[in-house]
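Quick heads-up: structures coming right below.
Each reported figure results from applying straightforward, stated rules to the coordinates on display, with no laboratory input. Just so we're clear, the structure is a prediction, and the values are computed from it rather than from any experiment. Cβ atoms are built from the backbone, for glycine too; each structure is taken alone.
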Structure I
Amino acid sequence: MTDPFEAYAAALGTIEALASQMADAETSAQAHGSLQPNSVDSIVATLDRAAQLAQTAKDLKASAMAVIEQVTAGQQGGELVGNTRKIVFEREDREDWDQDALKAHYGAQVPDFVTQKLSVAAKIIKTLPASEQSALQLCRKVTGSKLSIDIEEV
C-alpha cells in the first residue's frame, strides 16, 4: 500500500506541473489567437490527469479519515493536537426509528396510502421530559456513527 503522505507529495508536485502546463497553453492561445495542436493535446492530458488526481485526493481523504477513525475509536469527541494544527472531531450517532413503535406510542392515524418516515431529532429528544425520553428510547436504535472533523491552527 502506498504511504498516503508520499502520495500527497507526489500529487502536489503533479498539480504544480499541470498548472505550469496550463499557463503555457493559455499564453500560447493569447499569442496565436487560437490553440495549437500541441496545446490541445496538453489540455486534454491535463484534464485526464486532473481526473486521476481527483480520485487520488478522494482516496487520500478516505485514508486520513480511516486513521482518525482508528485513533479516536470509542471517543465521542475531542482533539488531536499537532505542532501547528489540530483536528477537532465529533461523532454523530446514526439512528433508525421503529416506525410501528412510534406510531403506537403517538397513536397516529396514518392512512395506508400515505408514506411517512417518522423520526425525532436528537437535539429535540434532549429537551423533552425524562419520561418522554425513556419512552422514545424504546423506538430508537443507534446504527452507527458519523465522524466529522475540523482542522484548526494551534
Structure II
Amino acid sequence: MTKIFKDAHQLQAYCRGDESLPDIAALGAEQKIRYWLEGTYKKKETIILVTLQLFDTQYPDKKYNIQIPLDTTDHLVEFRRLFLDWLETCGLPMSKEQKAKAAWPEKITSAGLDFLGRALETTYQDYFAPKSAENYTQGLKWFNRALLRRRTQDPR
C-alpha cells in the first residue's frame, strides 16, 4: 500500500472515487505489477451492480470493462462465473479445475459484504498508521461483523 499511495488520505480518496487512479503504466514498471483491477458498486433496488475495469500495465491504452450483477441469494456463484468468463475474454483464462475451485457457494448478505469492505479498508489504512492494539482491534471488529452476518444471514 505504501508504495502505491503516499498516505492513508490518498488511499481513502481513491477508494471513495475522489482521486484518480495512479499512473498505472509507471506503477506497473516500478512495482512489477502487470494487472490492476478496480471497481465500484451501486445498489439498484435489490440488485448490486458491480462495475469492473482491468488494466494491463504493459498496454496502458487497453482497458477491459464489465458490469456484473451481484446477487447474494445465489451465494455469489453466478457473479463468480460471469467474472471468470470475463477474465477469459481479457486473455486471463483459468483451467476447469481452477474454475471449479472458485465456484463454492459463499453464504453472505449485502450487509456482510459491506462489513468485509470496511474491514479491508481498515486493514489497508493500517499500513500507514503506527502499529497499535487499537488499529488491530478495529480491523478485527469489521471482519467479525462480516463473519457474523455470513453465518446468520441477517439481512440488516
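As an exercise: distance in nm of label points 7 Å out along Cα→Cβ at positions 59 and 99, calculated from one structure in I, II, equals 2.1. Which structure is it? Answer for the origin of the read-out: II. Among candidates I, II, the computation of volume of the Cα convex hull per residue in Å³ that gave 140 used structure II. If relative contact order in percent (Cα under 8 Å, 6 or more apart) is calculated from each of I, II, which structure is the one that comes out at 26? Value 26 for relative contact order in percent (Cα under 8 Å, 6 or more apart) corresponds to I out of I, II. Looking across I, II, the calculation of helix-only ellipticity at 222 nm (-39500 (n - 2.57) for each DSSP H run of 4 or more, over all residues; to 500) that yields -14500 traces back to II.
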